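Each structure below appears as structure tokens.
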Structure P
Amino acid sequence: MPPLCAEHVHVSLRQCPFLRRTEHTLLRVRKPHIHGPSGTLYRLTDHGWHTSQEDVLTPYDKPQHPALLASRLHLELRHVTVVDAP
């Protein structure tokens, strides 16, 4: 899901196996906002380290989890419009 220009959309649609197998929608995002990472939360207890069973999200503007092993970065998409493939 890296950003790409309209000129190179056809290359991604042709070369990406996932995009060839599924339907997709092209979006133009005017203001992407990095929200924060999610991943496995580690907590140190008297009996050692314990991990979360579910992914935990910690927004950058309110960090709550200092021992987080991040696996995803979440973006908030603002000012979005659907566009046709060139």
Structure Q
Amino acid sequence: MRLNLACELVSSNFHVVFNVANIIGSPLATASHHLRTLKKLNLVKYRKEGKLVFYSLVDEHVRQLIQLASTHSQELMTVGK
């Protein structure tokens, strides 16, 4: 779930929590929990605009790591078939 969420952040610079929940198909509370966990791990950052909270990846290094992990995960699924 968190890899899917991080991959979604790779494809776009900023996401609002409710958009992330819709994209990954989870309740708002679940998406928010996963984003907080990623923030505690210093993988994502956030900024507030009024009541909206926008999340993004911390930097380009994290973006590259997530892309690599996603590619590796897809390769493992292909080999396992």
Structure R
Amino acid sequence: MPSTVLSFRADEEMVSKLDQLAEATERDRQYHLKRALSRYLEAELWHLQAIAEGVSDADAGHLTDLEFVKEKWVKRAENSPD
């Protein structure tokens, strides 16, 4: 797969931490940046998909009554050991 070069500015502290990580793991900056970006994108895209599914459910009328939810959490709090 062809790759594209990305560049961005980072503060010195962040670069220093990245270099420490790279040295400790015997991997280069690119390895860690690609891994971090991949994890970030996966999490953010999952979140967007979950929101879209929730909106679709709401649009289809699949809603939970607010009073039911409140009652459930009140009971849980009452039964909590704290």
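Where a number appears in this text, it was derived from the coordinates with a stated rule and is not lab data. Values in this document were obtained by computation on a predicted structure and should not be read as measured data. Cβ atoms are built from the backbone, for glycine too; each structure is taken alone.
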Of the structures P, Q, R, report the one carrying the highest value of distance in nm of label points 7 Å out along Cα→Cβ at positions 6 and 70.
R
Starting from the value 3.1: which structure in P, Q, R was distance in nm of label points 7 Å out along Cα→Cβ at positions 46 and 62 calculated from?
P
P, Q, R: which one has helix-only ellipticity at 222 nm (-39500 (n - 2.57) for each DSSP H run of 4 or more, over all residues; to 500), as calculated, at -24000?
R
For which of the structures P, Q, R does the calculation of semi-axes √(5λ) of the Cα gyration tensor in Å return 36, 16, 9?
P
